[in-house]
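Given below, in the form of structure tokens, are the structures.
Read-outs throughout are calculated quantities, based only on the coordinates presented, and are distinct from any laboratory measurement. Predicted model only: the values in this text are computed from it and were never measured. Cβ atoms are built from the backbone, for glycine too; each structure is taken alone.
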Structure P
Amino acid sequence: MANVAERLRLLDQQYRELALSTFAFETQLAHRLGYLRAFASPRIAGLLTHTGQMQAEPRRRATDTGLMMYALIHAGLQSPVGRLGVARLNEMHRRWRITNDDYIWVLGTFAVTSIRMIMRAGWRPITEAEKQVVIDWHAELGTRMGITDIPHDFATFDAWFTAYEARMLCRTDAGEELLKLACGVIGSKIPRPLRRPTFALAPVLFEEPARIALGLRRPGPLARGTVATLFRLRTWRRRLTGPRSMGFIYGAPTTQYPKGWTLEDVGPRRVRERTTIQGR
């Protein structure tokens with residue numbers, strides 16, 4: 001038991017270093033794209049539309065997704081915050097009929113796409129050991145959520161993820177509406193002069209068939225070349241300046257939560273209210 005606890009403590013520590021320092025930019029970018037990528041799945045988009053949470057509070061839902069994930073990474077799955085976070089995730093999701101494959105795919109939108117982004121845009125190559133840390137941490141998270149048959153190495157997970165997307169992703173009205181709402185939230189955070197070029201370059205960051213399922217245009221050589229140049233410039237700057245931690249602080253005030261937050265505040269309101277009533 002002690003050996004298991006120590007292994008998980010070390011895993012939390014290693015992934016925290018990768019996600020919040022070594023590859024902080026790449027991980028954060030992959031997570032934001034993964035949030036949008038979920039709308040490419042008809043089943044996920046349909047469920048999100050059915051719950052109505054995204055339509056009612058698109059800014060809050062986007063904020064909550066990021067806060068939840070980074071709270072788990074920062075505190076670690078073994079910590080009290082980590083255990084509460086997993087309990088909150090299970091509470092949010094267990095009322096819906098979600099297939100195991102859909103759960104694995106959504107997990108992959110964090111794990112697989114993070115590694116892909118680091119391989120594509122990282123300031124240095126990611127090692128095989130670091131890839132395994134990313135996969136192991138997300139597999140542990142998935143296991144605690146009751147997800148089974150999670151691939152346990154990057155090559156296998158990447159192949160599974162690619163096959164799922166080829167089989168399951170397609171364009172839907174629900175997905176496009178959710179993407180429009182999410183882009184409205186993202187656009188509000190981008191300086192006005194940069195919004196148009198940012199959204200023009202965004203399709204470069206999605207592979208097919210996810211790009212097609214999201215209704216995004218096929219990027220041309222100019223857009224691809226521009227993104228590649230921007231990544232090279234960032235790599236050059238990163239190597240000069242050295243590592244810079246993300247600086248995440250649990251509970252710190254945000255635009256959505258100006259007085260601060262806890263994991264009890266994060267998530268759909270109906271779920272939060274139901275949790276409070278059951279706890280009385």
Structure Q
Amino acid sequence: MSSTGETQSSSEIIAHHLTNLTYGRHDDGTWGIAHGSADIAEMGFMAINLDSMFFSLLLGGLFLLVFRMVAKRATVGVPGRMQNMVEMAVEMINDNVKSMFNHKSPVVAPMALTVFMWVLLMNVMDLVPIDFLPKLAGLFGVPYLKVVPTTDVNVTMGMALSVFIVMVFYSIKQKGAGGFAAELSFHPFGKMALPINLFLEVVNLLSKPLSLGLRLFGNLYAGEMIFILIALLPFWTQPFLSVPWAIFHILIIFLQAFIFMVLTVVYMAQAFTVDEH
């Protein structure tokens with residue numbers, strides 16, 4: 001954790017660290033990098049957070065590369081450190097999937113592993129000192145840089161919506177369009193209470209991606225904010241606060257990835273479960 005400059009106020013430093021490197025269309029029709037939250041607001045939907053996309057794709061590619069490399073070099077003898085770590089991760093995911101998902105599917109376990117590892121790697125970026133990469137990028141003229149993709153609600157909600165779409169797809173595939181519609185319309189109070197059932201079930205259905213994405217975003221955003229606030233304190237107090245918080249934050253980083261994975265498996269189990277009533 002490094003000390004922050006004295007040329008900016010605390011609010012300006014916080015705002016700068018929480019601003020994404022956004023590219024989009026300005027009000028005058030030109031395309032370019034946004035300079036501040038006002039520019040980002042003007043761009044609206046016609047914008048993309050380049051830093052979130054870059055780091056999320058980079059970490060996703062790193063996950064695929066490492067796991068593929070370990071799989072190709074795996075041995076039946078005493079495993080190396082990397083193979084041992086990968087096998088522990090795969091075994092943990094398999095054990096959790098078997099305990100929660102009582103159906104046959106070649107999709108759910110790989111999906112759970114991908115979700116867990118990808119979210120975990122993105123969360124781990126929160127342990128990088130907040131000034132290091134942004135200042136390094138600033139030397140190359142990059143005005144803003146957020147290195148933790150899961151502090152961007154667009155990323156967390158994008159992943160949550162992807163899980164939601166897969167869940168709805170398999171719900172319809174397993175139960176049929178009629179069965180899926182009946183599940184929404186006739187539960188929990190029977191056919192006579194169709195409007196109430198439909199309202200409750202649609203709210204319950206839509207709450208799943210919202211809770212999945214916003215929970216991850218809120219926890220990581222709050223953690224990043226605390227790191228920023230610690231960096232604003234006098235430099236001699238920072239090691240006494242940043243190190244304990246970083247150690248505690250390791251638990252949060254792992255726990256949030258685990259919760260995202262568990263809820264994904266639970267939602268998929270619900271999608272595969274056919275109600276006989």
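Have a look at P, Q and say which one yields 14.9, 42 for Rg and Dmax of the Cα atoms in Å, for residues 28-171 alone, as calculated. Display every interim value, and only then the final one.
Numbers: P: 14.9, 42; Q: 19.1, 64.
Source structure: P.
State the single structure among P, Q that was used to calculate mean count of other Cβ atoms within 10 Å over residues 92-99, giving 12.5.
Values: P: 12.5; Q: 15.1.
Comparing all candidates, it corresponds to P.
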Open item on the list: So if we calculate mean count of other Cβ atoms within 10 Å over residues 84-91 for every structure here (P, Q), which label has the highest result?
Closed with: P
Open item on the list: One of P, Q was used to compute distance in nm of label points 7 Å out along Cα→Cβ at positions 12 and 260, and the result was 2.1. Which label is that?
Closed with: P
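When Kirkwood radius over Cα pairs in Å, for residues 148-195 alone is compared over structures P, Q, which one is greatest? Each step should come with its number before you reach the end.
Details: P: 13.7; Q: 12.7.
Max of Kirkwood radius over Cα pairs in Å, for residues 148-195 alone: P.
Taking 2.1 as the value of distance in nm of label points 7 Å out along Cα→Cβ at positions 140 and 164 derived from one of the structures shown (P, Q), identify that structure. Could you put the intermediate results ahead of the total?
On the way: P: 2.1; Q: 3.5.
Value 2.1 for distance in nm of label points 7 Å out along Cα→Cβ at positions 140 and 164 corresponds to P out of P, Q.
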Task: mean projected area of the Cα convex hull in nm² - structure with the largest value, from P, Q - done: Q
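Identify the structure, out of P, Q, from whose coordinates relative contact order in percent (Cα under 8 Å, 6 or more apart) was calculated to give 27. Intermediate values should be presented prior to the final figure.
On the way: P: 30; Q: 27.
Computed on structure Q.
Looking at distance in nm of label points 7 Å out along Cα→Cβ at positions 44 and 244, point out which structure of P, Q has the largest value. Walk me through the numbers before you get to the answer.
On the way: P: 2.9; Q: 4.8.
If we compare distance in nm of label points 7 Å out along Cα→Cβ at positions 44 and 244 over P, Q, the biggest value is for Q.
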